[in-house]
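So, here's a batch of structures to check.
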Structure P
Amino acid sequence: MNYDILAVDLDGTLVGTDGHVSEVNKRAVERAHEHGLEIVICTGRGLIESAHLVDEIDGRTPAAGRTDAPMVTAGGALIVDAASGRTMHRWAMDRGLVREMCEYFAERNRAPLLFKDRDAAGFDYLVIDSGPIEEPSRWWFEVMDVEVKFAASVEEDPHPEHTVRLGFAATTDVMTELARGIKARFDERAMIHHFAAVGATKDGGKVGVKNDSVHLLEVFDPQVSKWTAIHRLALEQGVPRERVAAIGDEINDIRMIEGAALGIAMGNAVDRLHEVADVTTKSNAEDGVAHAIEMILSGRW
């Protein structure tokens, strides 16, 4: 086997088109553990928002020789121990930048969502009441076991030091212009992503799947990426970059795919990710993660 760590994205990658991890992918993850290939989940979600998916692959159980079960959350802004829920490392946002961005949202009658280090702050989201809560965010708060607080302005934030991401979710038509303005004004001072988000299913189900009609804007400290977090974990374990593989499908996976020795694009990945990947596996509707794990375990990749 050529790799010791496989970093795996959730939505659009390990998670199928039904919003769950397939039995085929579950068995593949189990085989990876048996052969000593450590699977590290790398997701844009928080730990609480990922809990049901982490449990589907027994992701709270530490790998052999470990006492913790590290996973990368919040798009790379947090490394958390899935076993205990404790934060292992974080990259917080500059308070001045957060304040400026909240003012920008207020000028446009929009309500930004400040995502917190739950282990430190004690809650997940602070909504700044400078506009209405968009329906995609309202749905997310309803179906996820997250704790949400509200403030009239960013000046009322009880824990400004614990903000790791500023986000906004809305329908594509609302998001397009806003994201363009954010990138034009703040792109040199922050890491900014804008991509299709998880939205409600047509039947109103609570699981949710990636939906092109709903887009997510995420802003982080400039250092933040899934690769930054995975690379830190690998260094702590004494695993060289040459022994790290990664698999994903979306814009926020690009740096991870570029940084890993083996970057794997899902068959359903966006075009930009295919351009930087070393190989391509099957789509998430075809258990692409299981196929990639089999190729790694067999030594063909």
Structure Q
Amino acid sequence: MKAYVGVTDGSWYRFLAARPKLGEVNFWRPSSKQAFRSLGSGEPFFFKTKAPQNRIVGGGFFSDFVRLPLSEAWDRFGEANGAASLSDLRHRINTNRAEPITVGDDPVIGCILVRDVRFFVSGEEAEPPHDFASNLVQGKRYDLATHVEAGYLERLVTRLLGRDAELDDSQPWRRPGAVFGDPRLSRRRLGQSSFKTAVLAAYEERCAVTGSRLRPTLQAAHIRPVSEDGEHRLDNGLLLRADLHALFDAGYLGVDLDYRFKVSARLRADFEDGEEFYARVGQPIALPERAADRPNRAFLEWHEARVFKAS
């Protein structure tokens, strides 16, 4: 199991520390050239300020990495970017870029999405690991199964959780968090904004059924809703056009265990409509490239048994 210590400036962390209700944040990078692959979903991500403070001031749990135009990052996350406005965010990113942002430019930035964030109160900040070099400008990954300071990092994770927890250094961690109030650590939990962003990216911003790329109409649908003990997990999501999303939630549309589209006979019976959908029955839906991100069998079975109108 890995942990990451990322370098940030004091203004970013102080802005977010003053807004504790923001449970997920965008630890942005001013450029999108380098992807972030240092952690798996659910592994701990710590925030370390630059000199002269040079302290670990908080952290959270990694959700995902996506590339977004600056304006879209603001639309998705707002103040969770660590800025008060789009112009403020633009200014902060501009001061950290090798190439200045020109008038009218909307550069693509790297978005490291971190959820279940907690900032340490003044006076409780921690020293960085002893081998964290002062010239590191982005951060460093640590393997808690082998690193000599694994115990120190585990104590930091406990502080993030706000309670003691049994930690297995050999496995990725996840924490279901406020959805269940469950103190256990488990895999693939996302915040709401991160869930939408991750689903859009995994489905390449195309409706899984129709292939539509009209972004304003696309919605991240839960297969098993959070209100029914579901989670903001990528494998509990589908990217659907808004009308399909509504019909899926109402049980008129579904996806079978072979990822084929299905339509309830009740759609025609209840509305005398739906020929567009019946024409697609049996067709495979589009799927994320990674098998682990595709709809989970257990969630599809739940939707089949509890939501889909079989007759």
Structure R
Amino acid sequence: MNEELRKIQKNVEKLHQEVSQTLIPLYPGIELCYLTFSTDSFSVQHKAVSHMVQINYCKSGQLMWEMKNGNRIYLNPGDFSLHTMKTCTDSVLTFPNNMYQGFCIYIDLQEASDNPPELLKNFGIFETILPEKFCKDDHPAFLAGNEQTESIFSAFYNQPETFMFPYQKIKILELLLYLAKMEFTPQSKLAEYQFELTETIRKIHDQLLQHMEQRITIEELSRQYLINPTTLKNAFKSVYGTSIAAHIKEHRMRQAARMLIESNMNIAQIAQAVGYDSQSKFTTAFKAYFKVLPREYRKK
């Protein structure tokens, strides 16, 4: 187990980018690794090992996984995935936001099965649940986070240093017990999207940013690009991590902030330039976002 993980770590160290990767042994056959990437992609190369499982959790940023059939799946904050280390052999991880933070749990099924944590004995977690329920035939599983999983994953962060290791040991047991009892249904999986659809979503995204002065509705975009409105909304949220309205509003506010600092336009003109037909509506939205009025922001 350690030999393969060390090879991955050596590959990381060769990259001229900010990458943090330190292996933390939790139990026999179970190790934890915190990850921080500041790049747009990362190449993974290691032997195809079916008896080793990875659990990846996305804390911030975004990870795009391109499937062998050409479809794409996006891990957004809170989401997680499970797969064997045969699945990700010679793969490239893509980070659309040019950054990614999360952690990976490496589980050697053979070693963990021979020496399971006391609380996990007789559950078959390493013998059947992980390999058969989630990673059967080396297929990956991508799962949307929920309130219960987030309460588990969030505890891996922001703990006092003296308590961090005990929390890590407790929470990995809680996570594995959660996976053992959960119903793994098609509804719990993240959706796959065809390459053509994700590229269309990016075109829509670029169009919206290039014409922020316009209020283009989802129905209009649906007719223009021949996409079902529900598919459009769901795919956009998968690709960009937020709804269309929330994503574009964030860009409008940031663009308005730049214009307040860098231009001599008055507030009414800036409001119109970022898609608000009313200065009062713009002022209300700006204050809700930045916690300060546009005039005060410009003065500061």
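Data table
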| item | result |
| --- | --- |
| Comparison of P, Q, R - label where mean count of other Cβ atoms within 10 Å over residues 214-221 is highest | P |
| Value 21.6, calculated as Kirkwood radius over Cα pairs in Å, assigned to which of P, Q, R | R |
| For -7000 (helix-only ellipticity at 222 nm (-39500 (n - 2.57) for each DSSP H run of 4 or more, over all residues; to 500), calculated) the corresponding structure among P, Q, R | Q |
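Every number here is computed from the coordinates shown, using simple stated rules; none is lab data. Being a predicted model, the structure only gives us computed values, none of them experimental. Cβ atoms are built from the backbone, for glycine too; each structure is taken alone.
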